[in-house]
Structure P
């Protein structure tokens, strides 16, 4: 049996009209210190987004989500935030904010494989 270790995850949300506080779940950000894993899996359901805001700028949303992912994985071309330590990047990305891209509260769990757990959560919560 593989050793299980602590991981943390948050659901990534698009909030088309912040003042209405309605959102669509579009991804899962997961961080596991022991396995040195930090990534975000994303899927934008255009129909759901347009149902909440017909004039939503989906290209803008995709650019923001791409930046979110690049920062999460530490892609240095994403700027100074991507140069932070994994834990700092994850905490910065999942901090409470009132913007177009928001995250749920951070949830903990135990896993043998952060990558496999990430896929399971993504399938369950997003797809």
Structure Q
């Protein structure tokens, strides 16, 4: 089975992207640029004992995705404890709403956003009472 073990988010401005993901989700970054041969920062997304994976921010190598275009890649979704406060952090740090909060009935709250680099991502708050 091919288990997902790492992700990469393509960015135009590394410092802006590090600030966005650090402020919104509390991610920590390690400079792996020497190994990658380009600006490349490992993203530590949580405690190793928690379910989830780590990834990286890498320098975008081509033009960013166009506005209102379909995804050409993957949309990462982050689990959050408080959907509304996370959404506020996203907006306050320069992100935009792509698809507003909606219920996955009996399971969770879900929504999609656009980061400061033009990438789409989701947030997901488990809640059995969502409807």
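Quick one: distance in nm of label points 7 Å out along Cα→Cβ at positions 18 and 106 came out at 2.2 when computed from one of P, Q, so which one is it? Computing distance in nm of label points 7 Å out along Cα→Cβ at positions 18 and 106 on every structure in P, Q gives 2.2 only for P.
Among candidates P, Q, the computation of distance in nm of label points 7 Å out along Cα→Cβ at positions 2 and 82 that gave 3.9 used structure Q. When FRET efficiency 1/(1 + (r/R0)^6) of positions 58 and 90 (r between Cβ atoms, R0 = 25 Å, to 0.05) is compared over structures P, Q, which one is greatest? Largest calculated value belongs to Q. Name the one structure among P, Q that distance in nm of label points 7 Å out along Cα→Cβ at positions 34 and 98 of 3.5 was derived from. The correct label is Q.
Here Rg and Dmax of the Cα atoms in Å was calculated and came to 14.7, 51; which of the structures P, Q was it taken from? Clearly, the read-out refers to P. Each of structures P, Q was scored by distance in nm of label points 7 Å out along Cα→Cβ at positions 10 and 26; the highest score is held by Q. Comparing relative contact order in percent (Cα under 8 Å, 6 or more apart) across structures P, Q, the highest figure comes from P. State the single structure among P, Q that was used to calculate helix-only ellipticity at 222 nm (-39500 (n - 2.57) for each DSSP H run of 4 or more, over all residues; to 500), giving -5500. Of the structures listed, the value fits Q. Which structure, out of P, Q, was FRET efficiency 1/(1 + (r/R0)^6) of positions 50 and 74 (r between Cβ atoms, R0 = 25 Å, to 0.05) derived from, given a value of 0.75? Computed on structure Q.
Any read-out appearing in this document is the output of simple, stated calculations on the displayed coordinates, not a laboratory observation. If you're wondering where the values come from, they're calculated on a predicted model, not measured in any experiment. Cβ atoms are built from the backbone, for glycine too; each structure is taken alone.
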